[in-house]
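Some structures are shown below for you to check.
Just so you know, all these numbers are worked out from the coordinates, no wet-lab data involved. The structure presented is a predicted model; accordingly, all values stated were derived computationally and were not measured. Cβ atoms are built from the backbone, for glycine too; each structure is taken alone.
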Structure 1
Amino acid sequence: MRRILLTIFICVTFNAAFSQSLSPRQLFPGLFEAVQLSDIFPDNKTFVDSAPNRDPKLILNDYNEQKDKAGFDLKAFVYANFIVPTASTALFKTDISLGVRKHIDTLWKVLYRKHDTVSKYSSLIQLPNDFIIPGGRFRETYYWDSYFTMLGLIESHQTQTIKNMIANFAFMIDKYGFIPNGTRTYYLTRSQPPFFSLMVDLLAKIEGEQVYVKYQSQIIKEYNFWMLGSEKLKPNQAFRNSVRLADGEILNRYWDESDQPREESYKQDVESAKKTKKKPADFYRNIRAAAESGWDFSTRWIDTTGRLENIQTTFIIPVDLNCLMYHLELTVAKTYQIQGNNTQYALFANKAETRKKAILKYSWSEKNGWFMDYNWQLKQQTPVETLAGSYPLEFKIATAKQAAKVADRLKNKFLKSGGLVTTLNRSGQQWDSPNAWAPLQYMAIDGLNNYNFNNLAKTIAQDWASSNIQVFNSTGKLMEKYNVIDTDVKAGGGEYPLQDGFGWTNGVLLNLLNKYQMDNL
């Protein structure tokens with residue numbers, strides 16, 4: 001079935017990508033809703049990750065014939081017709097006495113997946129190469145997670161695994177026109193923060209600049225995905241991931257092609273929609289757009305209350321996303337420069353410079369001494385300070401004076417005993433205080449080093465590593481996120497229990513342990 005997107009901007013190839021893989025909701029109408037709104041599985045992701053053990057059409061026919069009969073047991077029906085997954089690290093037992101380095105080394109094997117073991121009717125997307133998963137309920141490749149996982153794989157000298165993962169992302173760009181949020185059919189309506197060009201940077205440091213030429217077409221295709229339709233926008237108009245501001249600048253936002261409840265969080269979305277004053281389609285779109293950001297959820301997309309019914313992700317131009325797009329434009333320019341194409345090099349270098357000026361214009365707050373998100377609908381900066389404000393240091397966009405103010409705020413507001421809090425708000429959402437996440441620690445630390453705030457960077461790295469190892473020594477696990485204020489308390493909030501594994505935590509921790517030679521924590 002070809003899915004036609006209701007706009008003249010969308011190209012045929014983008015539509016074709018959506019027609020190739022049906023999601024569980026598309027495969028099992030009626031059965032899907034019945035299962036997800038029931039209490040068979042506490043986590044809605046369990047069912048959409050379950051693999052049908054026979055032709056979905058036959059399962060759906062049997063369901064429709066049996067569901068209204070007396071004594072029908074929905075749970076028994078599901079277990080009879082689907083292979084229900086378990087947590088990816090459920091059977092792994094840690095030997096804490098061997099230390100955290102050995103634990104991470106073993107985890108690379110635990111989290112390693114063969115590419116050719118996908119069930120015929122599974123929601124998993126078939127990939128051409130083996131890969132590493134995050135862990136826990138996350139049983140597939142995730143886009144931005146993988147960059148931070150690669151930081152550790154480099155330290156473990158697993159270059160081939162990195163090459164395989166980058167090749168997988170290139171494959172998906174070629175097949176779908178973009179990199180999905182994760183490698184499941186129910187993620188084919190959105191991407192995640194665009195870290196592909198940074199992944200290519202990592203590999204180029206190992207194998208040389210020709211890596212940029214090798215992946216040039218995919219780098220450009222990803223750029224075109226994020227910028228699709230932008231040239232036809234008028235001031236104060238948005239389309240998909242692009243927004244043209246009042247003065248003509250084009251910046252990016254998060255978006256999702258679907259305006260339906262997320263399949264992996266169906267019940268939560270349906271119930272949350274009942275509380276909002278927004279139209280259901282608008283609410284679902286904003287929820288999904290926040291999922292594309294990876295920050296699902298945070299007061300940065302809502303307001304200081306943290307109540308999901310107030311979510312407004314598509315109104316917000318995120319500072320971190322536009323820093324990543326700046327890097328993507330510079331990378332496209334570099335691929336042309338290497339080939340001696342000075343015209344295209346100058347074109348994209350100019351695009352990057354124009355974006356840099358726009359980031360400084362719309363995101364820098366002299367009052368706060370911080371880089372803020374920008375609400376393009378209200379034409380003002382959002383009121384929520386987040387750790388995304390450190391990204392302009394990572395990409396060397398900030399001036400020296402701005403960097404000094406960011407460093408001061410990081411030290412005096414964001415830095416707690418166990419690392420940097422994600423925001424200064426306690427809302428109950430997982431991407432808010434007191435929680436902290438490995439990728440944001442790394443970006444802040446690396447950004448501070450770019451401006452020679454080396455002592456502060458080292459302090460953050462040591463505090464973060466210590467909190468990771470403290471939890472490891474007491475639980476035998478490395479977690480998805482950490483409580484860095486009450487370090488003896490597990491991180492909480494969000495739509496699912498705290499997960500362990502964990503790909504990006506392993507990667508960042510090993511990178512920092514080696515960089516700062518922290519073997520005696």
Structure 2
Amino acid sequence: MKKLFSTLLLIIVFWHANGQFTLADTLRGSITPERAWWDLNAYALDIEVDPEKKWIGGSNDVFFTAIETGQVMQIDLQHPMKLTGADMNGMTLKIEKISPHVYHIQLKEPMTKGQKGRVHLSYEGYPKKAVNAPWDGGFSWSTNKEGLPFIATSCQNLGSSVWWPCKDHMYDEPDSMTIAVTVPKPLMNVSNGRLIKEEDLGTKRKFTWSVNNPINNYCVSLNIAPYASMHEVYNGQKGQLDLTYYVLPENQVQAKNQFKQVTQMLNAFEYWFGPYPFYEDGYQLVQVPYLGMEHQSAVAYGNQFKNGYLGSDLSGTGWGLKWDYIIIHESGHEWFANNITYKDIADMWIHEGFTTYSEALFTEFHYGKEAGQAYVIGQRKNIRNEAPIIGQYDVNNEGSGDMYYKGANLLNMIRQINNNDSLWREMLREMNQFYFYHKTVTTSDVELFMTDYLKLNLKPIFDQYLRTKFIPKLEIKKQRGKHYFRWQNCINDFEMPLDLIINGKNYRTKVTTEWNPINGKCKKGKIKIDQNYYILTK
């Protein structure tokens with residue numbers, strides 16, 4: 001069996017060499033045999049952070065259940081971090097390092113279906129320094145104006161194994177976890193969930209946080225600074241929700257004013273998507289030394305207390321300056337990313353497309369439907385159409401950056417095709433409250449759900465806009481007093497209806513790759529296309 005596995009690895013290396021992927025990509029991005037046999041139940045992370053040395057070390061307990069017979073576990077921890085020990089039931093386990101970022105842990109005996117276990121992992125090292133957080137993440141080591149440490153983690157694309165040992169694949173989330181972090185005084189650590197214990201250790205303090213909901217790997221975070229806190233209670237759709245804000249002391253006045261937008265965000269998103277998905281853990285907004293990140297129940301904030309995206313409007317319409325981009329966008333991820341999570345990073349558009357669209361829904365809730373539509377249409381100037389939105393599966397490969405603005409425009413267009421705002425809202429709430437609540441999903445899951453719920457044939461539309469880089473082009477010709485339409489620059493048999501305004505009247509017409517006429521005579525120059533359709537015209 002070991003020889004067969006080695007042969008398979010050589011085949012994978014050769015195949016990926018031609019496809020510009022490596023064995024490391026496969027080990028990170030696929031559900032390997034060493035991952036597949038066990039289901040992750042919980043983590044108990046307990047570490048110390050030394051800001052002066054930029055060093056961390058400690059342990060992680062992995063609680064799991066065997067879902068089939070297995071004996072070798074894959075644990076991920078990225079170089080230069082080092083896994084220094086593993087034990088189970090007081091017995092030391094054999095560790096084999098099979099790549100710079102992957103370890104195999106050999107259990108003493110095979111485990112069979114239904115058996116539960118706990119593996120204690122010890123580790124230490126100097127974690128990767130973030131180069132351009134949050135995009136090229138790791139540890140951000142900064143200081144406040146008084147020279148005290150101001151530290152935060154970010155690791156969506158890198159994976160959480162850049163700083164702690166875990167099962168670093170998105171398909172399997174722990175049902176809960178604790179995060180205990182020791183830091184020097186006068187610093188505090190803010191992590192996900194609720195603070196359940198604070199211990200005085202002389203020159204140090206230990207903060208223990210408890211997460212009582214499933215959480216994806218990259219959302220687990222450390223935020224270390226001499227924080228000041230503010231608290232309020234939001235009366236939401238599921239009861240009272242604790243809102244806690246952690247900021248540097250010198251920014252308390254600015255934060256008190258800017259963070260009023262949190263309740264505005266909750267009003268809008270609970271209307272559109274249903275109750276905030278993590279009432280048990282509360283909602284926190286935490287100042288960090290980079291722009292921001294959607295860390296579950298501890299949203300990272302670094303937008304300089306400005307409206308827009310660092311003071312600019314990504315849509316160019318003016319609507320994006322009415323609100324703080326990081327508060328709205330990163331909090332929108334609590335529904336789409338943290339509640340509904342992709343299984344494979346190739347489907348990252350599920351996070352970013354829906355959340356970018358949530359910005360338009362926030363705008364619509366507070367300023368009207370036309371404002372929301374203008375905002376999302378204005379974002380089209382940022383679309384590049386250089387590659388498909390969906391990446392390659394099983395190799396940790398995200399798709400095109402168009403997943404943000406093109407993904408949002410795709411959803412806005414499907415809403416237009418659906419032409420039933422009540423049903424559209426029901427669908428979004430059903431996704432978050434019931435069908436995909438606290439689940440990991442694929443594009444196919446989302447596509448089938450939306451197709452069934454809206455009773456529309458969305459397959460050709462998803463295929464065209466997610467799986468190709470091409471935008472359908474509408475070709476028009478006039479013959480004997482009638483106008484004929486067809487799609488070009490599209491997949492075979494592409495079909496999508498279109499809303500037209502002819503001489504001031506609205507018409508919906510069926511458009512395929514074949515010439516089709518529409519009813520209603522119109523004069524030259526009097527045809528207008530509803531701008532909620534993201535298409536090209538010829």
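One of 1, 2 was used to calculate distance in nm of label points 7 Å out along Cα→Cβ at positions 122 and 386, giving 4.8; which?
On the way: 1: 3.2; 2: 4.8.
The correct label is 2.
Can you spot which of 1, 2 the value -14000 was calculated from, given it is helix-only ellipticity at 222 nm (-39500 (n - 2.57) for each DSSP H run of 4 or more, over all residues; to 500)? Each step should come with its number before you reach the end.
On the way: 1: -14000; 2: -7500.
Source structure for this number: 1.
Of the structures labelled 1, 2, which one yields 10 when relative contact order in percent (Cα under 8 Å, 6 or more apart) is computed from its coordinates? Each step should come with its number before you reach the end.
Values: 1: 14; 2: 10.
Label of the originating structure: 2.
Among the shown structures 1, 2, from which was the value 49 of percent of Cα pairs over 25 Å apart, for residues 42-329 alone calculated?
Numbers: 1: 55; 2: 49.
Source structure: 2.
1, 2: which one has P(r) over Cα pairs in 10 Å bins from 0, in percent, as calculated, at 4, 18, 30, 29, 14, 4, 1, 0?
Values: 1: 4, 18, 30, 29, 14, 4, 1, 0; 2: 3, 17, 26, 24, 16, 8, 3, 1, 0.
Corresponding structure: 1.
State the single structure among 1, 2 that was used to calculate mean count of other Cβ atoms within 10 Å over residues 114-121, giving 12.9.
So the calculation was done on 1.
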